[in-house]
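Nothing in this text is a laboratory measurement; each read-out follows from the coordinates by a stated rule. For clarity, every value in this text was computed on a predicted model and none was experimentally measured. Cβ atoms are built from the backbone, for glycine too; each structure is taken alone.
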Structure P
Amino acid sequence: MSSSSRAPAVIAYLIPIVGWVYVLVFQRKNAFAVYHARQAIGLGLILIATFIGWVVVAWVLAWIPYMSVFSVALFGLVIGIYFFGFIAWIIGLINALTNRSTPLPGFGKWANRLPIQAE
């Protein structure tokens with residue numbers, strides 16, 4: 001792969017939403033870039049779902065007396081998942097820079113099933 005085909009894959013990781021749109025609109029024929037855009041979108045969806053899930057659980061627990069302590073403890077789990085997401089982001093960025101199409105750890109195989117295909 002040339003560096004010109006790697007650049008969109010790297011952009012998909014470095015500039016989350018704008019990079020995804022760039023790859024999906026302008027680099028749709030670049031299968032390598034679309035693969036890494038799928039991985040980056042999957043990472044973003046996991047992190048967003050983690051935060052929204054914690055907010056919902058914390059809100060429900062806040063209505064139960066003395067249970068708000070557990071919502072604070074669950075935030076430690078959210079921090080751990082975000083740390084894992086940061087490590088996965090670095091791994092994805094390294095994979096894009098070194099021309100590897102390896103799924104990200106943990107959820108990469110799920111991200112490959114997202115309905116985004118190269119033309």
Structure Q
Amino acid sequence: MKCPDPEWYVYCENFNAKTIDKFNVFHSYNFLEGCKKAFKQYSKDKDLEKLKKEINGWAMYSFWSKSEYEVIITGWPSMSEKWKFKDIKIDVYDQLKLNWDSFIQYTIDHKAFFLRKDK
């Protein structure tokens with residue numbers, strides 16, 4: 001039985017199209033390879049805390065404070081003088097951390113994908 005490819009979407013700017021699009025974090029080569037290494041290293045130990053720490057490290061390395069993975073969130077209507085919303089900048093790492101426990105459980109549920117042999 002084939003393992004389904006994992007999909008976990010966040011918002012990211014598409015510089016070419018000048019749009020905000022959904023982005024599957026597992027389409028990042030660095031992050032995907034980092035997850036594979038983490039599962040290979042910690043699958044024998046079955047140490048969940050070490051696995052979480054390793055995946056967190058790869059998420060930080062791949063997405064944290066990198067301009068290509070940052071977006072600005074603002075209130076609506078954003079130009080209103082009356083409301084004066086304070087914009088915030090978030091990156092893909094921030095979006096992952098919002099649902100970190102669910103994200104980790106999702107990656108564990110797809111463990112077979114990360115451990116399968118690539119051709």
When P, Q are compared on distance in nm of label points 7 Å out along Cα→Cβ at positions 58 and 74, the highest value belongs to Q
Value -25500 of helix-only ellipticity at 222 nm (-39500 (n - 2.57) for each DSSP H run of 4 or more, over all residues; to 500) was derived from the coordinates of, among P, Q, structure P
From the coordinates of one of P, Q, relative contact order in percent (Cα under 8 Å, 6 or more apart) came out at 30; that one is structure Q
Working back from 1.06 (Rg/Rh (Cα atoms, Kirkwood Rh), computed), options P, Q, answer is structure Q
